[in-house]
Structure P
Amino acid sequence: MSPQYAIHVLTGCTAVGKTEAALQWAEVNQAEIVSCDSLLFYRGMDIGTAKPTHAELNRVQHHLIDICEPSEPMDIAKYVGLAQQAIKDLTERDQPILVTGGSGFYLKAFFGPVVDNVTVPLEVRQRVEGMSLREALAELLLCNPAGLGSLDTANPRRVSRALERCIASSRSLLDLKAEFAAQPALFLNHEIKLVELVRDANDLDNRIRQRVLKMIEHGLVQEVQTLIPLGLTSNPSAAGAIGYREVSAMLEGKLPTEALVDEIVKNTRALVKKQRTWFRTQLPKHPVFNAEGVNPNQLFGI
């Protein structure tokens, strides 16, 4: 398959050094970058997301950055549609493609189905939202006489989402799961080349702390103060992002100012642990490169 029909995917956990590696590879290979970071979508969320700077964005053409307001929900279904359109446009221009980011669920869209075809009416969602976990689970069991499979029945959100889909489709979870697994890949006409950047644990810990200190120095608190009147807190995905939720807690008097840096560092490290597990268990087997001293031009072997 010719290079122009390949999608090069560069991933790695937070603070590993993806941005500069991606820029260098894209510059040498005349590629354009499609973001796969669930927070870079939001305009104004710049410091806390370590969004590429204006200078970095000017080095290489980027896609799917700054495409919605912080108050506007973004989900995997929307991302899939936007990513498909971006990839289509780049392919039609014979433009080399580099997808980069560390948001595991969004990354998975390049390797298999991530959304089903069930549309949940608003009235169904509202009815389920009004149920307790016990009530939702009881109704879900009635819809699924063959059992609930591996569903985490202690997780209210997952139980609610499962019930919504069963009600909306009049089908069981097992039927929906089988139908979902049978969906074709989203990018059948492309070869997907995936690599991951890693770092020594101590090195990464140091980079995380330095990154957080830099964010505070560059005005993260002021950024959050600016975003709150723009609807940040009305969007759980944005408001719950690491850095933003801790600053919000501090501004509300729920977190001491002197504890802010350590809290963000702690939560970032926890995120990194989850990311590593996701990359290992949810993505196809792939080459792994130590980001320390790696030559970005050798990442994909071309």
Structure Q
Amino acid sequence: MSTLRHKLEYFPVWLLATGIGALPRPLARSFCQGIGMLMYTVHRRLRSVGLRNLDLAFPEKSRKDKLQILRGLFKGLGRQLAEFALFPRYSKENASQIAIYDGFQHFAEARSRGKGVLFLTAHFGGWEIGSFVHSLNGNPMNIVVRPLDNPYVDAFVDRYRTLHGNRTFGKQDFARGLLTSMKRGEVVGILMDTNMTPPQGAFVDFFGVPACTATGVARVALHTGAAVLPAFTVWDNELGKYKIRFDPPLQMIKTGDDEADAIANTALFTKVIETYARRYPEQWLWVHRRWKTRPPGEPSLY
């Protein structure tokens, strides 16, 4: 029965994605942004989580401002859906229609060290688009993903992500996959803004509120000497396209205390994500319960 259910769930996803992919690009964008705004209107639970997170992050902002941020987020999610459905139509020759580089020299420098590169990134802007366009331009990478519950949808999404050489591995293979990739001098993209639970996560401040955050990236970087490079795909409204922004590699904190260094660097990484979320608040995924896990004795924030 589960196989039949999975197939029944997969068919409308396939139909929607291929239908959007057949539309002219401007129409696909408009249609998907409409889907995004419809989701904003009807999905009260996500809107409620988003408002709660914005209350925690920006207590000084008005409810009107917070709702405007959420509308911008859902519109952006719709835009990314359109571009994702259009992935099969992009090539190196027309990749600049969707995204351009900003700070590519920082990536080139980090890669030249030969110890591997860890992209520090988040569910921000066009996170699916950045890795895809990077591969289109001849820079395939490894992507850490959480496999989707429906195996047919998961395979479909994975096929689009890996059209031009990207490889994916699941979070269950996180440590092994990361260490292997760094030994080979490869590039790995990691979304470091999801709620975790101990012992995989430690509490560090995110918008001044303790958030349980994965420490594995910091541990691998300290162990291997890999470069940690902030990499965010930012929507530029004036250009009408995305910028794949690379910042200079981070200077790792190294005191010789492995555990303290892992937590200190995790806090550093989280601060980078917070900086981008503050700068472009409508582009971070506020509808995820980022502060779900609480320190012992603290009540739920949701």
Using relative contact order in percent (Cα under 8 Å, 6 or more apart), single out the structure from P, Q with the greatest value.
-> P
Candidates P, Q; distance in nm of label points 7 Å out along Cα→Cβ at positions 78 and 150 computed = 2.9; producing structure is P
Can you say which of P, Q returns 23, 19, 14 when semi-axes √(5λ) of the Cα gyration tensor in Å, for residues 70-189 alone is computed?
-> Q
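Which one of P, Q has P(r) over Cα pairs in 10 Å bins from 0, in percent, as calculated from the coordinates, equal to 6, 23, 31, 26, 13, 2?
Values: P: 6, 23, 31, 26, 13, 2; Q: 6, 26, 36, 25, 7, 0.
Going label by label, the one that fits is P.
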Re FRET efficiency 1/(1 + (r/R0)^6) of positions 222 and 238 (r between Cβ atoms, R0 = 35 Å, to 0.05): value 1.00 computed from one entry in P, Q; matching entry is structure P
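Values quoted throughout were computed directly from the atomic coordinates according to the rules given, and no laboratory measurement underlies them. Only a predicted model underlies this, so the values are computations on that prediction, with no experimental measurement involved. Cβ atoms are built from the backbone, for glycine too; each structure is taken alone.
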